[in-house]
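Below: a set of structures, written as C-alpha cells.
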Structure I
Amino acid sequence: MAEDYVEAIADAIADAGVCRAMDLVSHFDVTHATVSKTVGRLQRDGLVETSPYQPITLTSKGKRLATKSRRRHEVVKSFLKRIGVSESAAAIDSEGIEHHVSDETLAAMKQVLDSGLPMKQID
C-alpha cells in the first residue's frame with residue numbers, strides 16, 4: 001500500500017504541483033479517515049512529510065520508493081502489452097502484479113522488452 005500511495009502522491013504533485021489528502025481520497029475512493037491513517041504510517045516510516053491542513057510532500061526516501069514503484073509498474077505493463085494484453089487490461093493488471101513480482105521475474109520481463117524480439121505466438 002505504501003508503494004501505491006507514494007506513487008499517487010508523486011503523480012498528484014507532478015500534475016497539480018501539490019498533493020492534498022482529498023486528492024488521495026478521490027484517487028483511491030476511500031474515506032478521509034483511511035487516508036489520514038495511511039499518511040500517518042507513511043510519515044512514521046519517513047516517506048512523507050505533512051502537517052494538519054497542509055499538503056503532503058514526499059521525502060527523499062519517499063521519492064525513491066515512488067520512482068522504483070513507477071519503474072516496476074511500467075515494466076510489467078509494457079510486458080503485458082508486449083504479449084498481447086490490451087491496454088486497459090494491462091493497466092489494471094499491472095497495478096496488482098507490480099507489487100508481487102520478484103526482482104528476478106521483473107529482470108526477465110525487462111530482458112524480453114529490451115531484446116526487441118517479437119513474442120512467439122501460442123496456438
Structure II
Amino acid sequence: MIFRYTILYVDDVPSSLDFYERAFGLKRGFMHEGGDYGELITGETKLAFSSRELMRQLDKNPASPEANAPTFEIAFETDDVAAALRRAIDAGATPIQDTRDEPWGQTTSYVADPDGYLIEICSAVQLPG
C-alpha cells in the first residue's frame with residue numbers, strides 16, 4: 001500500500017492551485033474540466049483539492065479549517081526557510097509563526113493558506129554529531 005494523496009476541501013479549487021503554485025513552486029498535475037477537483041505534483045504523494053460544493057453533492061459536510069486550532073498541518077521542507085516564508089507571504093499566505101530555530105535541530109515557520117489550512121515551512125532535522 002502507498003500513500004497516494006491528501007485532499008484539502010476548499011471553496012475555489014483553481015484559486016487554491018494557483019496559490020500553492022505561486023507560494024511553494026508546486027506544479028499542477030491535473031485539473032478537472034468542471035473546476036471542482038485538482039492535483040499538484042509533490043513527488044510520490046499528490047496534494048489534491050476538492051470543492052466543498054462537490055463534497056456536499058456527495059453527502060459530505062467538510063468542516064472549515066482553523067489555523068489557530070488545527071486538526072492537522074501539511075509541511076514543506078526547504079533549505080532556506082526564511083526565503084520560502086517570504087515567498088509564501090508574498091503569494092498571499094497569512095503569517096502564523098516567524099522563522100525559528102527549534103531545540104531538536106530544525107528551523108520552522110508557519111503560515112495559513114487563503115482557506116485557513118496550517119502549513120509548516122521547515123528545514124530537515126539536523127541531528128547532532
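Derivation of every value follows stated rules applied to the coordinates shown; laboratory data play no part. Everything numeric in this text was worked out from a predicted model, so none of it was measured. Cβ atoms are built from the backbone, for glycine too; each structure is taken alone.
Of the structures labelled I, II, one was used to calculate mean count of other Cβ atoms within 10 Å over residues 48-55, giving 13.0. Name it. Comparing all candidates, it corresponds to I. Of the structures I, II, report the one carrying the highest value of volume of the Cα convex hull per residue in Å³, for residues 16-63 alone. Ranking I, II on volume of the Cα convex hull per residue in Å³, for residues 16-63 alone, first place is II. Figure out for me which of the structures I, II the number 15.3, 54 belongs to, where Rg and Dmax of the Cα atoms in Å was derived from the coordinates. Answer by label: II. Matching task: -21500 is the computed value of helix-only ellipticity at 222 nm (-39500 (n - 2.57) for each DSSP H run of 4 or more, over all residues; to 500). Pick the structure from I, II. Source structure: I. Ranked by distance in nm of label points 7 Å out along Cα→Cβ at positions 24 and 72, structures I, II are topped by I, which has the highest value. Among candidates I, II, the computation of Rg and Dmax of the Cα atoms in Å, for residues 40-87 alone that gave 14.8, 42 used structure II.
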